[in-house]
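None of the figures in this text is laboratory data; all of them are computed from the coordinates on show. Note that the structure is predicted; figures quoted are calculated from it, not measured. Cβ atoms are built from the backbone, for glycine too; each structure is taken alone.
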Structure P
Amino acid sequence: MTKLPELEKIKFFKYHGTGNDFIIIDNREQKIIFSNEKAVSSLCDRRFGIGADGLILLENSPTSDFRMIYYNSDGKEGSMCGNGGRCIVAFAAKLGIIKHTTTFDATDGLHEAMILEITSEKSEVSLKMQDVANVEMNNHHYILNTGSPHYVVFADNIEKTDVVKEGRIIRNSERFKSDGINVNFVSGKSGHLQIKTYERGVEDETWSCGTGSVAAALAFELEGLALRGIPVEISTRGGSLKVSYKRHENIFTDIQLIGPTILVYEGFIDKTF
């Protein structure tokens with residue numbers, strides 16, 4: 001009987017940052033090239049694949065410690081992912097690429113990050129985001145780009161908000177339907193806010209969104225609800241994050257997204273894509 005050749009197996013790692021979960025793969029040897037969007041979406045499928053909000057490849061970079069390539073769960077290459085950025089920093093430390101500080105390349109440019117605490121499975125990571133200078137302020141909502149485009153709307157009680165229904169309406173509205181936008185529902189006071197996010201590319205509510213939390217914190221500041229000089233504390237469905245920043249008029253610099261990352265498990269997939 002003819003023996004069939006064994007498929008090459010690729011090691012993956014499953015991480016989450018406050019419930020925002022990712023498949024992460026060390027692709028420095030360029031073993032993985034996705035030929036189509038279905039290959040990624042199949043891996044991210046929660047019933048027939050590993051299951052994740054997105055997939056991240058760690059690759060070599062000529063200008064920094066490593067390069068982050070991010071795919072949404074729909075299979076399309078995405079814009080910057082804050083929680084994914086924090087997770088890949090912890091992953092790079094696990095691989096021995098970095099120790100406690102790093103500079104890495106993402107789709108929106110270079111990012112600096114620092115590991116504040118680290119164990120074999122859990123890390124606390126502070127990720128520096130890009131400066132934000134353009135914020136569209138309206139009566140009931142804010143529109144801004146924190147590495148990904150975000151729509152922030154303040155609600156009296158987000159627990160009663162149908163995040164998927166309302167978020168989908170805004171995301172698919174005439175203005176945003178071509179490129180999409182992430183929609184964040186926010187409430188809170190005295191330096192602490194709650195947030196729920198509908199993410200484009202996932203097309204559903206996620207348990208946390210890093211760039212969305214940053215967008216919400218900056219909108220919170222513009223609403224006059226943040227405590228000056230103190231990081232904004234943010235409660236997501238999956239845990240707590242902090243966002244610190246410096247503000248000069250309506251320009252925000254030195255933005256830091258701070259929170260935990262967890263290594264959930266690791267395994268192998270057959271290279272069938």
Structure Q
Amino acid sequence: MIGRFDHAVIAVRDLAEAMRRYEALGFAVSPGGRHTGRGTENAIIRFGLDYLELIAVYDETELAGRGLNGQALAAFLQKQEGGLVGYALATEAIEQDAERFQRTGLMAEGPFAMERLRPDGRRLSWRLLVPESVPWRRPWPFLIQWDAPDAERLSWEAPGVHPNGATGVAAVSLAVHDLERAVALYQRQLGLTLERQADVPSLGARRASFRLGTFSIELLTPLGVGPVQETLEAVGEGLFEVALSGSTSEQARQALAQAGLSAGQPQDGSAGVLLPVSAALGARLRLRA
């Protein structure tokens with residue numbers, strides 16, 4: 001059963017440069033390690049059990065040969081410096097989730113095992129379930145079930161203190177072509193309850209909202225010209241924005257000013273600040289109280 005949000009993934013070309021950029025944005029960033037045999041490495045921006053993952057390719061040959069549709073990740077990074085590519089929801093019953101997917105007609109890869117070798121030599125391991133075998137730039141999440149208990153993982157990778165004030169991931173929004181079809185997937189295959197639908201004129205889009213505990217998932221489809229339509233044209237369906245909680249606008253602006261950066265205003269008119277997308281290597285990240 002899906003229990004909570006786990007992490008959002010930001011693809012980057014150069015991991016060391018991305019770590020430097022995100023530290024300038026006011027995040028505490030820690031080296032994560034390498035995904036054994038899969039050609040990728042990462043860094044972690046941890047809040048609690050939830051986190052942001054910066055992922056980069058260190059071996060394209062290895063990436064191409066080991067699942068998770070590495071070609072899609074490589075192709076994304078050939079076209080742009082980086083950006084939001086996917087997100088994971090945590091489950092404690094991944095085998096049952098796989099059975100539900102099969103029963104409701106959603107093709108998926110897994111559950112299959114993965115692991116990451118941390119810089120301190122410890123190995124973190126987990127299992128993934130990936131709808132249609134592709135986690136990157138798609139309108140759905142992939143599911144993760146960790147092998148180690150939560151407390152043990154947090155003792156290995158302690159949450160950071162972030163100068164910009166961020167304390168957690170509050171919501172993700174996704175750009176989708178067909179809102180009705182996406183809503184049906186989230187209801188039937190993922191088992192989430194639709195809260196409401198409404199037009200968002202400032203984004204030129206219609207929004208459908210789901211809730212998982214205190215975490216929100218928003219599906220956006222364009223009604224006309226606007227940033228949602230632009231995202232679909234540029235990189236296709238998938239993550240549009242990640243909203244982070246805990247920060248006051250002033251705190252975020254001060255952290256950015258120390259790095260010579262300035263914040264923007266969210267385009268939907270909501271409270272908070274939008275981190276400079278270029279400095280975040282193409283990722284739309286919103287800080288809100």
Structure R
Amino acid sequence: MGRVREIQAFMDDLRHTRTPMGLQQLMSDMARDMGFDIVTMYQHVDLSPVRPSLSHMRCGTLVGVTTCPVSWAEHYRDHNLVAVDPRVLACRRTSSPFRTDEMGRIIKITSAQRDVAHRQSRANIGEGFTVPLHFPGEPSGSCTFSMLCGRSLPMRNLAMANWIASSAYQAGRTMLMRARNRGAAVEPPHLTERQLQCIVLVGRGLGEGVIAKRLGIARETVKRHLKNARLSHGVTKSIQLVTQTLHDGQITLRDLISEQEAEALDAGAA
């Protein structure tokens with residue numbers, strides 16, 4: 001199966017996953033398929049409520065799943081390492097994914113942050129690839145795919161990992177909203193056909209002026225369609241709108257990428 005189809009199949013599975021344990025298992029399986037050993041996804045908040053049973057997600061407290069050893073997860077939680085974790089601090093400076101060996105370009109690594117890395121190494125957790133995850137009005141978060149010490153990152157699958165992280169985080173947010181809504185389903189807002197057309201073209205990297213020419217409408221009309229769609233989804237950035245619409249199943253990954261991009265993504269696994 002091509003990578004694009006694998007990612008889309010993962011997104012489809014996410015939409016039918018109703019439990020945090022199901023989400024964690026899906027992420028674990030996909031991480032292994034991509035060649036990673038561990039996956040961890042947390043909101044950058046006080047992690048004291050986090051439990052291996054994932055009760056913190058069932059209660060709608062925070063997004064947090066991990067496949068790392070329980071002993072390390074508990075050590076990280078109990079020593080409040082999220083406050084000094086260099087990956088967390090780097091996420092505050094960038095919205096672009098980064099590898100562990102790239103953090104020094106983003107932040108100045110302090111002795112306290114080196115200590116976190118040392119403790120992690122003692123837990124047999126080595127290189128990682130981190131995807132920052134930001135939504136307005138919410139705590140920031142991240143998803144990190146890690147390797148056991150001595151194993152190298154599967155570089156050919158980093159682009160795929162970025163898609164998987166964004167999709168999984170959206171699913172986690174949906175579970176929290178459902179829990180806070182006492183189990184009631186969170187129905188996606190209805191978007192018009194023209195709004196969806198604009199979202200797809202934004203997802204392809206086109207600007208408002210180019211979209212207007214492509215659709216044969218005024219630039220101000222494109223702005224209005226995107227603004228109304230963002231308001232419907234409660235987001236402030238168009239890229240968040242694209243991600244949310246993907247998660248809702250109103251558009252597909254294939255809608256967003258060209259045949260050349262699909263071939264390049266699939267070739268990464270060859």
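Which one of P, Q, R has distance in nm of label points 7 Å out along Cα→Cβ at positions 214 and 230, as calculated from the coordinates, equal to 3.2? Of the options listed, only Q reproduces it.
To which of P, Q, R does the computed value 17.9, 53 (Rg and Dmax of the Cα atoms in Å) belong? The structure behind it is Q.
In this comparison of P, Q, R, the computed figure 37, 31, 19 for Cα extents along the principal axes in Å, for residues 14-93 alone is attributed to P.
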